[in-house]
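Multiple structures are listed underneath, in structure tokens.
Please treat every number below as a calculation from the coordinates, not as lab data. Computed from a prediction, not measured in an experiment: that's the story for all the values here.
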Structure I
Amino acid sequence: MNQIIAFRADGIKFYQLYFLMQFFTTAILYFLMEGVFVRDFFYYPDLTVTDQESPQLAYFACSLDAPNFLYTIGVCALGITALSNWQAIFIALCLNTLRDIIIINIALDALSANKTKALVYFLVLMLSLNPFLSYNHLRLTTETFACLGILHIFIAAYYRQPLSLKFLVIAGLLTAVRNPLAQPYIVFLLFSSGLSFEKAIFFKVIVYIGCIVGLILSFGGIGYFDLILPGLEYGPYSFIKIKLLLSDLPMFLSSLLSFMLIVPLHLFLLLCARELIVGYGFVTIFDNGLAAATISIIFIFIMLIMNTVSFYGTIKYFAKKNLLVLSIFAYIIPSFLIVAHLRYLYPLMPILTLGCVLWIGEISKIRTIINKYS
């Protein structure tokens, strides 16, 4: 397993391309955000939420009652007062780069056997040119750690690692940093126990799940329950707002139709919409002039294409190869039915990129063309 974490001799050219393209994409996005959209690249309101009724929600409150309490304690201990602090940028750069290097190494192992290393180049380009991944590459948000949690689950599922105390400790720490990770960890543990009929393993899984749930309920994670009802009416594309448009219909029918509408609508928003759009509508695209609107439309189109193909390819590939991997999708549930936008999909994006490339490598016609010109 150490091989997927360390730099490999056969991966030097892929790493070089990754670093070059990642620097290029991140720099372009920085200048676009600061110059065209006139917005601070490192803007992150959750750090300094000033809600008088719930001041503990701000990460700078340094309170164990705050959601994602370990992130709160971490940024307070490091003296981070903004994502633009050098400590935050350095940690984010290291963690996100490590995540991508691990994914590249997994691809090298998986694709070398089929002599389709050309697809590793494609993977590197998808990782480094993805605008949303690059936008967050230097930003130490809670989603940075959510990415690591999803990667942790993926590695355990992909390599079918036995459950251990080490796994639980890592799961607990990452869940304390980003509470919604409890969802995929619990689903993964349940699926793992389903693969074995041994009572000892089943008992271990129950204990692990109890530890993760207990960790969340003991600290600020329980505060997420208070966000469910407000979330149902957040923005013009929420369940309550859609239901209001259908208020002339009988209540049962309007509720049913609203639910049927938000599934495809929220899926679309999850795949390509920024949080501002979800909160205030697509009209916000035109807030900063024609140039910004054009870039926003291009961004939405790119994200929709990349994420749709990656989403489909990952499910298609692992549904046949390893169902346990699909437990990572529990991260976007139930938030998908309440509020859906790119920030919720972001932790899955690196793994979806890998899954997409592995799926493409399974398509015989594409593999034949790649082998012919390799």
Structure II
Amino acid sequence: MGLLHTVKKYIHPVTSLVLGRASVVEGVLKNGNRPFRCLFIGNSDFTNYISQRTFAENPGVLRHWRTWIPSVDKLLAHPPADVDICIALLPDRYDVKIDNIHSFKGKQFVVQRIDLSGTIEDVKNRFHKTKRQTSKNILVKSGLTYRISNDLEDFDRFYRSMFLPLIRGKYADLASIESFEEMKRFFLQGFLLLVSHGDKVVSGALCIVKGDRLCFRRSGVLDADEKYIKMGAQNALYLFNIMHAKSLGLKFVDAMMSDAMMNDGVYRAKLEWGATAYPDEESDSSVYYFIPRYSEKVVDFFELNPVIVHGTENRLTGIVGSPKIDEAAEKELCNQYKAPGIENLLVMTSGIGELRNIPLETT
């Protein structure tokens, strides 16, 4: 088994460039009773992530096969009948082949960074009002404090008692879990920020300083216990990382990557701490959305999944579905999705054959 695992580990990066999983799935949309059929292409758990967001129950797999990626443009130009949307996660090297047939293109993730310019009060003023109050409560009422550690015993406790329980509790089978040794390599380059309540460490963050930014790489809460989360242990990691980075004279806290969905919980949480979204420039693959025909079902899909894609000059654009678009609906969408780094919204709605462009003022 060890030899087989090693062989698979080394040949997978090569085979994934030319062979991809393809599947046609069908289920009922969460926001209605309409059946929805999707063609997924790609070697990623991205399919499961989208499916869980989209379908009321586990969708049925109508067909599953391996596709030859160098000729994937032919499949996408002529998808199976009755497919409502095609979503493909593909290596960027094939972009030129499908550049003229995709509807939207983005990345699986966006990068979010918190600007530390100005005083610490200036930084706090860029928080959402709820996080400003949260910060005040942490500093005045919670009794939470922090310290920096380079102790390997602390790292062992962090990994096994904080990181693993939190990620398994949140993502369950979708969790892509780094091994102890993989994370240890990052720890040896950086440090832990540990949050304590009294003499008990209740949460921690694995951090690395790179140039002018503190990278808030991984986090954990003791036993993933809800009582510590309610106490503020998870929020305190953001606040204390910001304060510590500011004390070091750094310019940013890099909150790392979030799924490129404007209603994703992790994305929204970082946004409330004042984070700005940036394109993921390190990934060598992209997500392509192909819409064979616009319909109310497609509008419903993008209402459930308001995706972040790349617009003009690689700037970030939001794609969102809306049952109707009038002045009141436009204002509501702006209030809901306005965020630093998102330049505009493209809104699709029933009965309109073109997308409505809504510029976003984020300053």
Structure III
Amino acid sequence: MTPTMTTADSAIVANEQAWAAARLRGAAEALGLLDQRSPAEQRQVARFAVGLLAANVSHADWVSAGLPPAELPVRAVQPQTPVGHPAVLRLARMALRAYRHEMTLEERAVRWRMLADFFTQYVAATDPSLLQIREQAAIAAVNSNDTSAWVFVELENAVEFYRARDGEMGYLTSLARQNLAIAYRQRRTDADLVTAAALDEEEIRRRTARYGPEHPVTLAAVAGLMLSLILQAEASTDAATQRVLADRVLAEIGRIRVIRDRLFGTTAPNATRVRRYEARALLLRGEPERALSCLEYTLAFENAHNEGRQTQGIGQTHYLLARAYAALEQFDNASEHARLALGIFDRHSPSSRAAASARVLVDLFVGQTSRG
């Protein structure tokens, strides 16, 4: 005969479950504070978080969910928190984010989609925590140059979710619209670039009204518009159109670069990113000497900030340096920077558009340097 659980027993079990969930939620918050630590420390954070999940959550195969192995052997305990609890989804999301330095961009996209598919088995499709994971899976896909139809569905769903919950001017609504604009820029048809620019311009108006013209989130929207315009110019075959767009970019980019330097310092990634945009606009205007000077400063600032880590941003700077040196017909220097760019892109995202573009330059300069 099965013993009947008393009201007191039920209360004790419920209290233990609540405390277990609170511990996981607290762990996610505490470990999230380490988000800017070194890649080695982030790897330990990720594996420690998976160990907490394995020890405190109802049995689940976390490797099949796309998460890394636990840092230490898991001590078997009585499972107390169900797999679909919001605290579990939050800690799992934080663990995968902390593991990002160990993966190429393509691997990140695969693992985020695995995590979304895993939790789809345990929570409703409308669960806010699952929607955040699905949104992150779409963002990771865009970063790996995947702009399939499902990506736009997920990003549009995120915009609608945050709009319904937080309103049109909500901060997360704003970020979701920005992510959608990024996806259009990544897909990069002529219509997509026009759509991205329109989204950027509308976002600038909203953020200026709410935060002011020099707030960092407003400047991020302005930078997004500048990139949309640069891509339109680079896609155009009309020199006059290229110059008009480049002039517009340069007129605005100097303003936001000065503000970002003041707010974050010259070595901050968002400050050096704007310098790369400035160099691209200068190349479009046919001013490779000025572009080269801008990029040399950019590379110095990036190396100082990253302390030897060869990031995607540094790869982009080497790629632009190769273009600038090529425009000056200094093909040995151009070849060297193209090879450095390709090495970085191949390490981070070998199938990306950036890697393909760098590979074209490397092949081109083989012929140029041999003739020289």
Output -20500 (helix-only ellipticity at 222 nm (-39500 (n - 2.57) for each DSSP H run of 4 or more, over all residues; to 500), calculated) maps, among I, II, III, to structure I
For Cα Rg over 2.2 N^0.38 Å computed as 1.06, the structure of I, II, III it came from
II
